[in-house]
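Any read-out appearing in this document is the output of simple, stated calculations on the displayed coordinates, not a laboratory observation. None of these values were measured; they are calculated from a predicted model. Cβ atoms are built from the backbone, for glycine too; each structure is taken alone.
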Structure P
Amino acid sequence: MDDIVRQAMAKWPNVPHCFGWLGLDARGNWYMRDDRTQAAGPFPQARGSLLRHEKLVDFIHRNYERDDDGCWFFQNGPQRVYVELEAAPFVLRLSGDGTLTTHTGRTVACRTCLLDDHGRLFVDTESGLGLLHTLDMHVAADLVESGGWKPEPVEAASLPARFGFVPSPQARANEKAGR
């Protein structure tokens, strides 16, 4: 986490959390979701505006974390902005030499890989569960054929509970509030 973020949190400790305004899609793209977008439906059906500002995206990556309940968020200064996840907390890229990198730029290792009932390949890493980017499936296929990866079958609906993440912190907050 950036020092400037820690300083802002210390200076303003009671800023309310923000829900529904940021989404991460299955290709590792961030979407800003204004009130109109949120009223149009849940993420990813109503995506919002693709964030293209490189420095903003880098700032989000450096300050992207998980809370104790399994909700992922971006710490934006003193405000915690919870993230709506299309598939998993991370989107992974796989290079030809087998190196896995999260969409935030962190190198991670495969603990196990899983093939869901929709044909998507997920990888359990020390940083959390990640969805393998569709552009890298050919590299993963080579790892599977060589015996390096042995995908386990899994139902997509079981992934959040099994790997301890909340796909929609906004829906969870609404449930807790009785909405």
Structure Q
Amino acid sequence: MENKYIRESRVVKTSHVFPEATNNHKTLFGGQLMRDIDDIASIAAMRHCRSEVVTASTDSVDFLYPITPDDSVCLEAYVTFTGKSSMEVFVKVIAEHLLSGERKIGATAFLTFVSLDENKKPLSVPKVIPETEEEKNLHQTAPARAEKRREHRQASKELAGLLTTQKPWE
């Protein structure tokens, strides 16, 4: 399997922030942004592996700057690191004030996707080749994030073992 440049998975989408996509604070509704993040990240993952994918986890969505209807919102996603069948995808959300041109990082997110074959079984994925400083930094720091992901997943499994599936009204 041939390695791929990170740029081959890059996806960029820019949109207006319309009032119906805002919350009571007149900022972009977080749930809307999270949906858009998962959507663009899945496209980046599929571009990398050219197979079906499933979201395995969302490590974090960090809201750093409020995005308003005066802004456009630009989401940029790309695969930063791969395991055997998994891919870490980074999403950078840039808010641009459309009148002044001022740009700020509105949010960042890391998601993990798993490549699937036609039988919905994990499928091997190519390794990535970083080129830019940003790509190199994210690629280099990915193993530490992967370890934290494994620890968090184990803790989640342990917590799930303590939870009940009983209906709360019974």
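Results, tabulated for the structure shown:
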quantity	calculated
Value -6500, calculated as helix-only ellipticity at 222 nm (-39500 (n - 2.57) for each DSSP H run of 4 or more, over all residues; to 500), assigned to which of P, Q	P
Among P, Q, structure where relative contact order in percent (Cα under 8 Å, 6 or more apart) as derived comes to 22	P
Which of P, Q yields 1.9 [distance in nm of label points 7 Å out along Cα→Cβ at positions 5 and 69, calculated]	P
Rg/Rh (Cα atoms, Kirkwood Rh) - highest-scoring structure of P, Q	Q
Highest-scoring label, criterion being distance in nm of label points 7 Å out along Cα→Cβ at positions 21 and 109, among P, Q	P
Which entry (P, Q) yields the derived value 2.8 for distance in nm of label points 7 Å out along Cα→Cβ at positions 61 and 141	P
Distance in nm of label points 7 Å out along Cα→Cβ at positions 77 and 117 - highest-scoring structure of P, Q	P
